[in-house]
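Participant: Structures are listed in the sections that come next.
Please treat every number below as a calculation from the coordinates, not as lab data. No experiment lies behind these values; they were computed from the predicted model shown. Cβ atoms are built from the backbone, for glycine too; each structure is taken alone.
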Structure I
Amino acid sequence: MFKRVLLVIFVCSWFSGYICAQVAIETVADDRNWIAPNRRSTDLLNMFSGSCSATSNPSPDGWIGARNQTNVFLFFRETVDNLNACCNSNTLQNFRAKKAFCWLQNKGIKIAIASSAIVGGPVDPDCTATANAANARTAIRNIQSGTSGGTVTYVDLDEPWLKANRIGNPPCYTSMDPAAEVVKNFIDNVHSEFPSVKIGLTEPHPRIPATELMTWMDVLKNHGVVLPFFHLDVNMVEVGSNTAALRSAIQTLNNYCQANGIVFGVIFIGASGMGNDCEFYDTAIPLLTNTKAAIGRPQHSLFMSFGENDPHPNNLTECNSCSMTRLENDGLSLLQNDVKKSTFVSQSNIPTSMGKGQTVSGVKVTMKNTGTTTWQTPSRDGSSYFLTYFPTTVNPPCSAGGGWVQLPGVGVPSGSCVPPGQTITFNFAITSPLIAGTYQFRWRMMREDAFGGEFKFGQSSTNVCILVN
């Protein structure tokens, strides 16, 4: 707490400013889940509804579950600065036509921009970051103009130390102090027009070791840069089999950031250039499992794709087992211990009496997914989800439940899914026992794994006693 107070006083230096800065830090930490679709993805525009009306604001149904978990939507600056046509149809004009910025704002999703600061090398070099700061201001202005209706909350600087020190021959800077001063000037430049925008940065690993990254943040602080967040961009190909070192680095950086009042995040990204959604998805999973093993769920989880020429993965739908929105759903489930929960919502057309061997159709039971795992049959891991018969033996209101001729497990329909927060209504037929009596009608969700193992979970439906005679 003492270190945090020192940090906040350094930012504001007077009491009301102290309160303001403290709230700002907590707000950054609350924005835990970020999505950054591939700037060249062919279905990016389909994520928005085309309406800004507060009373009539339809929602594309391809990512309802993921959208409800998303706190921040990140655009790459070149798609919104209107300076070039880099990204197929993903342009400022088309985002405005789809009402993307005001639609996100109405949904309570904040907007971030990924922008370069220092850029070395032969292609568009900017060692002073002057042009890039101007371009970042242009991008923010474009999103916040009256015709766009959005608000930019964050700017994420794209690997400024990497681009200052390891790109170009010679590089822009061989020492950190002049590079840090340029980053400070970039931030001051943007804040001169947009003082409320929170500007943090991303740096890569293992290309830059954890010790060097911490030194870089120390130097930035010495130059007056107060980072609200730091995001780690891990290249799993470079990590190779050395996952123990990766976990140690994640732990070290997380501890450093916590001690210095910086929100720590990890970018979850698959291999680019695969040309295949599922290969992107599969190559993103190892970083998720290693991050969870190292620190659990990071304060910021960023699900990102940045292919130079590859438009994959597709973003929609979240029922596509390898889409970007499905990766967000599954990744957050993994980081949160894959919680499986369900809540009983309603049931209808349940008979109170039946003849022996009688079949009744149109029985409906509705369940809500209140866990973190998407229900799908079959899922990518081979598991399936069913509504299954579940009589109680503890003070049963009637018979223990045996004798039904047909009470099949009712599966989530193939090709559909139930993301977290969504409901599903199972519509099925039942056939009563051939022996007279009073029988329970009670259901619960079940997951069956690829090897036939069964796991029942969640709240049961309200028990109904059905008289059979």
Structure II
Amino acid sequence: MIPSSTFAYVVLRCADLERSRGFYQALGFAVVPEQHGEGLKHYSCTAGAVVIELYPLGAQRTSGVRIGLNVDEVEARVNEVRSHGGEIVRSDAEGAIVRDPDGHTLHLRPRVVSATTVQLGWFNGAGEQTSFEVRSVYDLLDVIRRMPGLFLGERSITALGAHVEGFLSGLQAVGQRLGPEEPPFHDFHAWIAARCGLGASARGWPDILLRAAGSEDAALTRFFEELDDFRLDRVEVFRRADAPAGAVVHRTRRGVPEVVPVTAFEVEGYLRASAFYLVQILPGERCRSQPFRTIEAATGQAERDRGIRADAWQRVRGGGERPVLALERVLRKLGIDPAERLWSDDDQDAEYLSCRREEVSAYFELYRRRDTEATERDVLCCFLLQGLNDHCSTGELHPEQAAILDALFDAGEAHADELAYWMDMLSADPEDWWPITEHLLRRRAARAGPRST
């Protein structure tokens, strides 16, 4: 029987130990000092199960060595190699060939963690097998929703949180992960905190729901209700501003201090939960802040801390999607062939020319549906205001006008620009106003004042 062998360590001889230590730290290794008995003092680090030892050069030199490393963010590692005395031999989509300060060749390969499909199955009392394929965390939650007793033992939000965390941690431990999900489930914590009007919790989203609902059973019921709404939500960018000259981020990555330029700032977030993030745009990455409850709070933080002028922010609506795409989806959902209403993709007034006064009730019904996306609601806001304006011009108000205006005002920042457009008084003479302008102003004033019961 031939004994099995495993690779244990590799020794690299270095002309300048401290320089080499900094180089390998920049690649993400935890480099520590080491000495074996009375032997030479040196540094070592581990790459998986293999130890890399950095020894003084002495009379020996290592040559002909090529070490392959799987790394995250190859481009970022290449930049660190360059800034720590290394040489870039080649860099492309398949990785990078670099040399350390002593000429040792390293192959930096992008770390690939393949998405996996988990098969869940069991036999019932009659010996019949039931199985489900789990490709994302949402697939797992859908199965648990159907049979919570089987997976959790009891109706408990705490048990659900522990089950999901254990399931995902187990996959990670064996180098696997579920496929990507949209929206990312890791955003649910901040989303539900904002939705419940509570702060983030060190115990995670189960604790937030438990505090909001009052009991384990009620919290579990509410979780699945809120999850449905979260899955219909999408991250959108609402504001963008160029970074002031000289804006940088000082940080330490893997023990190595670095200064990274900031190119721009954005405010992104989820409308349904009023959770907004200030995002610093760095070369090749986006750094997101803790969530704010309003867009103004996020922009105000950047203005105070980063010196951005208030007038530097540009409004971005619909996450960058062309309005005509959302408009086409809205028309199809209404049972209307877009070709009947749209004449060109670049028509700036398409949202106003495509609607009809007699369809206002249908627009409002679609606006209130849970599966209507934010960009579609932007289109429907235009439809509704144009339709109500047409009704006002005839002297006959639409019977749902008050409810429609309340819904649009309740959306807050989502429709602020559109409402401001229709409330623009144009001149001091009301005869020059839009027919709906006075109704909008009155409704806004009534909402701001004390409400009668």
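Participant: Assign the value 3.7, calculated as distance in nm of label points 7 Å out along Cα→Cβ at positions 194 and 242, to the correct structure from I, II.
Facilitator: I
Participant: In terms of FRET efficiency 1/(1 + (r/R0)^6) of positions 66 and 418 (r between Cβ atoms, R0 = 35 Å, to 0.05), which of structures I, II is highest?
Facilitator: For this comparison of FRET efficiency 1/(1 + (r/R0)^6) of positions 66 and 418 (r between Cβ atoms, R0 = 35 Å, to 0.05), the top structure is I.
Participant: If relative contact order in percent (Cα under 8 Å, 6 or more apart) is computed to be 8, which of I, II is the source?
Facilitator: II
Participant: With P(r) over Cα pairs in 10 Å bins from 0, in percent derived from the coordinates and found to be 3, 14, 19, 21, 19, 12, 7, 3, 1, 0, 0, which of I, II does the value describe?
Facilitator: On the way: I: 4, 18, 26, 22, 13, 9, 5, 2, 0, 0; II: 3, 14, 19, 21, 19, 12, 7, 3, 1, 0, 0.
It was calculated from structure II.
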